[in-house]
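Down below are the structures I want you to see.
Coordinate-derived values only; no laboratory data. Just so it is clear, the structure is predicted and the values come from calculations on it, not from any experiment. Cβ atoms are built from the backbone, for glycine too; each structure is taken alone.
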Structure I
Amino acid sequence: MLQQLDALDQWRSLPIKQQPSWPDADAVAAVSDEIASLPPLVFAGEVDLLRERLARAASGNAFLLQGGDCAE
């Protein structure tokens, strides 16, 4: 079941089910901070457009062709 998240960092409070034990918590925090400072890989408008297109496919008004490794 999907869960709606109200804040971008709310995922941090979700239950951790598959997480490695990192030996250096400071290094993890430093890398997380560095990644957070970088520009986004995907912009909000692109996500909105994808949602609209997926909704069209889900309603039968378009089709989705997915390819690549593990596309099943």
Structure II
Amino acid sequence: MPSEKTTHCPNCGVEIDVNELLYQELETKAKAEMSAQINTERKKLAEKTTAIETQAQQLETTISERLNHALATEK
């Protein structure tokens, strides 16, 4: 039994390698799924980065306010 499966186009008669066709379809589907997954992870990472940057800004503000208060109290 041959491992290569082929068929012929009913319109033009060109020989089509079924294994190659299936491989290409699977590859395209896998790439699309991976791309979607990567985009989802990038979005999550961007959201986390924004949250961390916001926390850092809030922390800087708090430190600055406390430092200014401490300096004002010393005078």
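One of I, II was used to calculate mean count of other Cβ atoms within 10 Å over residues 19-26, giving 7.2; which? Working shown, then result.
Values: I: 7.2; II: 11.2.
Source structure for this number: I.
One of I, II was used to compute helix-only ellipticity at 222 nm (-39500 (n - 2.57) for each DSSP H run of 4 or more, over all residues; to 500), and the result was -28500. Which label is that? Could the numbers behind the result be given before it?
Working: I: -12500; II: -28500.
This figure was derived from II.
Could you figure out which one of I, II the value 183 for volume of the Cα convex hull per residue in Å³ was computed from?
Details: I: 183; II: 108.
Value 183 for volume of the Cα convex hull per residue in Å³ corresponds to I out of I, II.
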